[in-house]
Structure P
Amino acid sequence: MNGVIETEELEKSIGYEFSDKDLLLQALTHSSFRNEAGQGRDYERLEFLGDAVLELVSSDFIYHENPGMREGDMTKLRASVVCEMSLANCAGEIGLSDYIRLGRGEDQQDSRHKPSIVSDVFEALIGAIYLEAGIEEAGKFIRTFVLNDIEHKALFHDSKTQLQNIAQARNWKLEYVLAEESGPQHDRRFVMACVINGKEVSRAQASSKKSAAQLAAYDALQKLETKDVS
């Protein structure tokens, strides 16, 4: 989707309609698209701003919602909620990747689904909302799409460590196994399986083994909550 894009559905999804459509398009524009077009602006400056707004709003939310939480624990919780994988997941809820404007080379590498790029665009979108409508509207967006279901999103930050602690406490043998590997050298995709006591309990795919294992651990933790792991 590299040319003119229709953003009405995206605006409906996020519950905010931009008056300045060019600002929204900037938030969706990767540097590769700007370089090929030879004009316009990319999302990098908006990402910088959105990152700061996200940190402020999430810090305020965590502070007021957890009056007894210590500073170190608040820092950890904030880091887990705004980490790359968590934000990429939030972006998935609004179908953001479909609207990213990429250069042909990046698009051919399926970069619109890379968590690093999707999370950056998500932060740029926050920055764009803040520039046009201020902290109240940006905060509304963040509370709706980032700070909702915060307990589960907190697991994204270090799912492997949390699962390892559970496994040690229960004397489980925990390991991560490469189940599949595909794609060209410049865009490898890895599927990692989370195996407990010789039984595969979850698997996930990502652009690195580390990210795939983290996602597999997260899925395993979800199953533990529903008692779907023996």
Structure Q
Amino acid sequence: MTKDTRKKPEYYKNIAELGRICKIAFDKGLLDTHSGNISMDIKKGILITKTGRSLIDLKPRDFAVVPFKPENQESLSSSEPSSELEVHKFILKSFPGSTVFHSHPLNAIALSLTPNKKESDKFKSAPLVIKKLCAEYPDLDRITPIDFESAYFFPEIYVLPLKFIEDIKTGNLKPEFKAKDIFKENGVFMIKSHGSFSWGPTPLEALRWTMALEASSEIILKRLSI
């Protein structure tokens, strides 16, 4: 048998770290066997998991490399990239060089289904871009952490309806809505009933913000049950 001496692409070294982060997420209950997706901005484009792949034991064959522009897509095999690709692009265009992690944290999802009833006009003093976002998506809500640790990093975490990511995927999102304008002080946001998207300069930091969201959501739910 002839040994394959072809040089592996440089981004192969990132796959092991992405796999390690996903394994931690699974152990923490942030993923089931085949949920979620993860990506990283690399020189050639976006390194992203393929649709339907398990994140528990990621291998190079479980990833695709997709340019920001649709032409010349490269795949590490023949499967399609994650169906959330356009959402990852939306974030990475504003935060280049980041890792984006999409998961399904149970407590955060439960809390996203619990409307914030304390403020009838909770975005009255919000920045203009948030008011515009609220006008476009009247169901826009937010999670306000009550624990010191989470509140220090995330005074509020936006909860957007499913239509928000549907509009990103179909190209119907208003052009003035950019991730860097909506999420200036946040590395994570929620999609109601669906899950979270977090990002950071490293895979570990992207995971960190997801775990902070989930821990904060658990604390809020426990407080509400008292």
### Query
Given a computed value of -11000 for helix-only ellipticity at 222 nm (-39500 (n - 2.57) for each DSSP H run of 4 or more, over all residues; to 500), which structure among P, Q does it belong to?
Q
### Task
Identify the structure, out of P, Q, from whose coordinates distance in nm of label points 7 Å out along Cα→Cβ at positions 45 and 165 was calculated to give 2.1.
Q
### Query
If distance in nm of label points 7 Å out along Cα→Cβ at positions 69 and 149 is computed to be 1.8, which of P, Q is the source?
P
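Only the coordinates and a few stated rules stand behind these numbers; no lab work does. Given the structure is predicted, the values throughout are model-derived calculations rather than measurements. Cβ atoms are built from the backbone, for glycine too; each structure is taken alone.
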